[in-house]
Every structure is written in C-alpha cells, then in structure tokens.
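*Asks:* Following this line, the structures themselves.
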Structure I
Amino acid sequence: MNSKKNSSLFSRIKNIFRRFSWQKLKRFLQMQISSRKQSTLNIALSAGFGAFMSILPTWGYQILLSVTLAHFMKLNKFIVFLGTNISIPPTIPIILYISYITGGLFVDNPTTVSVDVISFEFVKNNFFQYIIGCIVFAVVLGIVTTLLIWWIVATKRKYRSSKKVIEDDTSVELR
C-alpha cells in the first residue's frame, strides 16, 4: 500500500516535469510582459518599482515587500519580481559602492571609501551616508528604469500595430 502511494507521488512529479517545456515558459513570460491588457505605463511602473525596491536597504525582505506593495498598488507582480532581482550577489558590491558614493554627495562631511579602510567601525561611522545614498540611488534608478521600459514597450507596441496595419492592407489588396 505504501509503495503505491510513493509511486503515485513519483508519477505526479514526473508528470509536472513532463508538461514543462521551454515554449510554455517563453509563452508565459511573453504573456506577462507584453500583454495588451496592461497599459504601457503599468508595465513601466512595475519594472521601475522593482528596481527601486531592489536598491532600498531592506535586506532579505526586498522581494516579499515589493510584491506585497505591488499587489496594493495594482502593479504587475511578476514584472516587479523580475525588477527586484537586480540585487543578486555579483552586483551587491557595486550597488553598495554606488550608494555610498551617492550618499557622499548629500552629506556635509563625506568620506571616501577604499578597500583597505573598510571595517565594521568604518561602516558604523558612515552608515547615514550609505542610507541617504541608497535612497537617492534607488529613486534615480527607479525613474530611469521606468522611463526606459516605457519607451521600449511603447516603441515595440507601435511597431507591432504598424506592422499589423501593413499586413491588413496588403491582404485586402490581394483579395
């Protein structure tokens, strides 16, 4: 009896992987990103909000917090999720450095950073500079990402609609 349950569980898992295909994944991604049901602005704001939340210092809670807020703001949660994945381990030192340098532009007594000087005491003494830089960098990156994605999606939709009109005109003439 127990082996029958195990084989049933195994066959269910096997069926899940059997139904998975790269074409279905590609279709799902295209449907989420380039859906006609969503406005260009909604898609752009979703990507920009994801990038913004990715830079904010909410370590460990970025995805959970951003998807939850996206739900209340009626943004595309999948695109927000993709946008929050900017802060992956290889990019974290770059993000920290840019945030720290950006914060130096807005504090009275900025400190420069070098690899030799970084210690816990250094971070503790200059934490305010980092937080200010993080917020400013997140806002700038969010705005730039929103504008860039809006332009890309609008251009792509305009190209598609003009291509469709041309195809419709040629099919009418051929009849």
Structure II
Amino acid sequence: MFIIGIDPGNKGGVAQLITTPSVGYTIDVYPIPTMKEIINKKNRIKIDTLTLTELVRGADLISLEKSSPMPGEGSIGMFNYGKGYGIILGIAAALSIDVLEVHPATWKKHMLGKRPKGTDTKNHAITKIKELYPKIKLLATKRSKKEHDGMAEAALIAIYGAQIRYNFEEW
C-alpha cells in the first residue's frame, strides 16, 4: 500500500507511508512544496503543484485533513488555504487517487488520544510520531533547527488513513 497523508496549508506537510509484506513500512515526510509568486509587487507563497503531483503519484489513498475556517484567519488567508485544499483534491482526481477527508479533531482523537484542554497538539504530534516511528526526520531543511509540526501531523494523518481505510494495525 502507498498512502499519502497531507496536512494542508503553506506550513503543512506531506507524508508517504509505504507498506510491504517483506519490509514492513516506511514513512517519508516533506514540507508542503511551495513556490514564490509575485502579485502586485508582493511575494506570495503558493503550493508547487508539479512537485506535489510527483509526491502523490501512484498512491492508493490520500488521507487529507479537512479544510475548515480557523479563528483569527483573515479572508484572504482563508481563500488561499481553500484554494490550496482544492488544488490537492484536483490533483487526486486527475491521478484517480481515492481521498479520505478527515476532520482534524477526529484524527487527533484517534491518533493522539484524549488530551487535557489547552494541550499543544503540534508538539504532541511530534512526540507521538517519534514514539511510533523513531527513525523519522522532521527537519524541513538541512539548516532547520526546529522540527516541523506539519510534517509530523501529515505522518499521523497517513497512519490514520491506513488504519481506518485498510485496517492497518502495525502500530
């Protein structure tokens, strides 16, 4: 099985979960591929659709965190977030890849368990994926000092998709 997990948004991540009977499983994680675009003399960040297409090509399933409004997010930010979400769905449709859209609270409850109110889910996701897959590298670049929570969440979303859609019980 080849399952993709995606935490959408310009600071999100993409995870490739590959399971084989002989090897078991591997997880590779990447930051969402982005590129700069100049609009009205201002640099804007957008999803690099060609790179994202290559990352998901051949997948059996894309497990995608469902897009929803975020408190404090401006209308332009939400429009761009929704546009990126639509691009992901369009790539999946063009490549005939099944998509499992999952609400953030649903996959977090399943993968992270019950947490006290106010718990930082971003750091919790980093800790959890390192427990499940200690070899994982969560640095977005070679120069990064801080682990990328979007990549950690993408890996957990991929595992969630494997468990829900295919009864994958490796963990």
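*Asks:* One of I, II was used to calculate relative contact order in percent (Cα under 8 Å, 6 or more apart), giving 31; which? It would help to have the intermediate numbers written out before the result.
*Replies:* Numbers: I: 27; II: 31.
Checking each candidate, the match is II.
*Asks:* Another question, then. Given a computed value of 11.2 for mean count of other Cβ atoms within 10 Å over residues 119-126, which structure among I, II does it belong to?
*Replies:* Answer for the origin of the read-out: I.
*Asks:* Which of I, II yields 23.2, 78 for Rg and Dmax of the Cα atoms in Å, as computed?
*Replies:* I
*Asks:* Consider the structures I, II: one of them gives 14.9 for Kirkwood radius over Cα pairs in Å, for residues 23-110 alone as calculated from the coordinates. Say which.
*Replies:* II
*Asks:* Going by mean count of other Cβ atoms within 10 Å over residues 55-62, which of structures I, II comes out largest?
*Replies:* II
*Asks:* When mean count of other Cβ atoms within 10 Å over residues 39-46 is calculated, the result is 9.5; to which of the structures I, II does this value belong?
*Replies:* II
*Asks:* Ok, one more. Please state which of the structures I, II yields -25000 when helix-only ellipticity at 222 nm (-39500 (n - 2.57) for each DSSP H run of 4 or more, over all residues; to 500) is computed from it.
*Replies:* I
Laboratory data are not the source of any read-out in this text; all were calculated from the coordinates shown. If you're wondering where the values come from, they're calculated on a predicted model, not measured in any experiment. Cβ atoms are built from the backbone, for glycine too; each structure is taken alone.
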